[in-house]
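**Q** Take a look at these structures.
Please treat every number below as a calculation from the coordinates, not as lab data. Note that this is a predicted model, so its numbers are computed, not measured. Cβ atoms are built from the backbone, for glycine too; each structure is taken alone.
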Structure I
Amino acid sequence: MILVCGERNEMTVTIKDVAKRARVAIGTVSRVINGFSDVDPRLQVRVEKAIKDLSYRPNARAQSLTRNFSPILSFILGNRSFLHPIHSRILHGVEEYCDEAGYLVIYTKFQYSPEIPSSELRLPRVLHSHGIAECMILAGTNYDNFVEALEKMRVPYVLLGNNFITENNRERLEQVRFDDFSGAREATEYLIQLGHRRIWYIGDTSKLWWKVMHEGYLRAMTDHGLEPLGQTVALSDDPYTNGYECIRLILEKNYPVTAIFGIDDVVLGAWDYLTKKGQEAPRDISLVGFDDLEPARLKVPPLTTVRIDNEEVGRQLAKMAIDKINFPGKRFSEVIVPTKLIKRGTCQPIE
């Protein structure tokens, strides 16, 4: 990846100076200079005025180089030490859409505490690289202070809404999310249709993404006049171990249970414990997951689960980011990507 800025002319004015004067990214100036047709007319006017005001004249070598310049988005993974399969697929969708649109993607991680004031955050390097990225895609887990810092810097961004934890009454704008509430509700409705009444939800509701799933589960249960049953306080920070320990506790206390719902890792952990106790799915207990991760498909029988179209989430994030570049100042409504229940071999009717 090579990004080229204009060389200094006799007035020592650079392409960076033009970008700063016009309040745009360097890539936008490059596209205006080289006659690209995808520049928003309002941005073009601002860039052309800045070029005129500063008497900037790019030399022939700089122009020939910038013709090969591709505008850039930055994919920032917040507060995650690695790319989970879900985020890997989201990033794949971002890259796929950007490749078709002629954009490049920079990937970086950013670990920070929600307790640090926005003015004191040590922001990722990409935000200090002279405006090299034109819009930020915030994935992973993010908080108000990071968003506030970007807004103070007037840096365009879009959010993965499922993992954005906010204490503000924020409008659902500039974000994309998969429909975890409806997916959880549909999964629970399916178990109810099979005759299940003792359906347990296992998941740590102190985490936003599991809390929203729990709300979908609750809606389905209460709509049918059923008593919600849940182990919503984690017995382990590891989801697989949490599922294992939670079902152990449920069975040791002789709580009635005919079905379990939770994210794939939690349900797979519960399944492991059930197998060790001589119980089978779906003969003894029906199981439904959420995520459709690879281990869920490799189990025998494969796990019934809610599938997230993560690639589509990524494509929608990239589309919104590019739209924000091309239409500065416009606010974009939340985009919700639907989920789909995949019925496999771990559910059966109550006899």
Structure II
Amino acid sequence: MNYQEALERLRAEMPLFMEMGVSYEDGAPVPTAYLPEAFARNHQLAMDAQPALQTVGNAGIPSLFTTFVNPKVFEVLFAKNQAAIILGEVRQGDWTDDTALFPVIEHAGEVTSYGDYNEDGTATANANWPNRQNYIFQIVKQYGERELARAGKARLNWIGELDASAATQLNKFHNLTYFYGVGQLQSFGLLNDPGLTAFLTPAPKAFGNNQWITGTVVTATANEIFADIQSLFLQLVNQTFGLVNNRTKVVLAMSPASRMALTATNSFNVNVETLLQKNFPNIRVEDAVQYGGVSTTNPQGYATGGFIVQMIAEVVENQETGFCAYSEKMRSHPIIRAVSSFKQKVTGATWGAVIRQPANAAQMIGI
């Protein structure tokens, strides 16, 4: 009997198997019971694979296939640009100007007793021309074609990120000049204008020092902190000969850490900020890191003497106290194409902070 005969015999007996509940799918091998004895004895699985691997043994897959990249890109955070919020910001002139003059007029004169033939008594005015010098600064964006293509594979909008970086750097420098001006130029800032009055010293505290905060603890009492702010306001009133009063719009500027001291609460469960709002209804409190002490983590802090607090009357007799001034906020120059790269210059220009009425500001150091 050969294999074909065995298959025909299986098919002939299949109806009997089906009556007994056994089924046989087409293509399945013929059961050995139907095969010739010699064929069944030698019927076994072929083992013709190579006995050893020809490739390097591998127990995994490349890690890039199991690496997840979060599609949301987070940006490194920087301290806020607060100078313009504290003092306001305006454009003065343009980037072609070297010097800006800010005229000041002072009325003067004297009266004398009347007489029909008396010609004494004079009315005059004195003009000054305070000036500031323009400081123009720049930054250059550069990028290559392959650099953009590689960043695109990482789903990064590289040109957009460079644009944002340039804007950030220009704004940061503007903010710095608004606080400190530019060295070697007739340019000053909110913290070092030579016309500002001398710093006051905070009163001694029960804790044993003059500070509001010692380390990370508010050690001054609410009443002691409020008394220091009262002293600032009183200094402002005295400097302006009463033109500033407790209904004048004023801004109280300090470091973010010092601002936390305003949460100190007195024995009547009233904190400093509530006392300020009740007694000076038109006060607003702002904070900036530049009012803190200089340190490795705060290189833009005030260099000596500790933390600062300033009180500035915004407008007195319809005249603004001062403003942060720029002549160019962000000027984009043409994009220059090289063989396979691009570059573009971006320019800004600043006058620093212009304090028109220095007597409208009082300051205290060492809090």
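**Q** Thinking only about FRET efficiency 1/(1 + (r/R0)^6) of positions 176 and 296 (r between Cβ atoms, R0 = 25 Å, to 0.05), which of I, II has the largest value? Don't skip to the answer; put the middle values down first.
**A** Working: I: 0.60; II: 0.90.
Sorting by FRET efficiency 1/(1 + (r/R0)^6) of positions 176 and 296 (r between Cβ atoms, R0 = 25 Å, to 0.05) in descending order puts II first.
**Q** Given a value of 29 for percent of Cα pairs over 39 Å apart, point me to the structure among I, II it was derived from. Provide the component values of the computation, followed by the final result.
**A** Numbers: I: 29; II: 49.
The structure behind it is I.
**Q** Okay, next question. Quick one: relative contact order in percent (Cα under 8 Å, 6 or more apart) came out at 17 when computed from one of I, II, so which one is it?
**A** Details: I: 17; II: 21.
Considering all the candidates, the number was obtained from I.
**Q** Output the label of whichever structure in I, II has the greatest value of mean count of other Cβ atoms within 10 Å over residues 72-79.
**A** Details: I: 23.0; II: 8.5.
Across I, II, mean count of other Cβ atoms within 10 Å over residues 72-79 peaks for I.
**Q** From I, II, which structure was FRET efficiency 1/(1 + (r/R0)^6) of positions 80 and 104 (r between Cβ atoms, R0 = 35 Å, to 0.05) = 0.65 calculated on?
**A** Numbers: I: 0.95; II: 0.65.
Clearly, the read-out refers to II.
**Q** Taking distance in nm of label points 7 Å out along Cα→Cβ at positions 264 and 336 as the quantity of interest, name the structure among I, II where it is greatest. List each step's numbers first, then the result.
**A** Working: I: 2.4; II: 5.7.
The maximum falls on structure II.
**Q** Next question, about the same structure. Upon calculation of helix-only ellipticity at 222 nm (-39500 (n - 2.57) for each DSSP H run of 4 or more, over all residues; to 500) from the atomic coordinates, which of the structures I, II produces -7500?
**A** Details: I: -12500; II: -7500.
Of the options listed, only II reproduces it.
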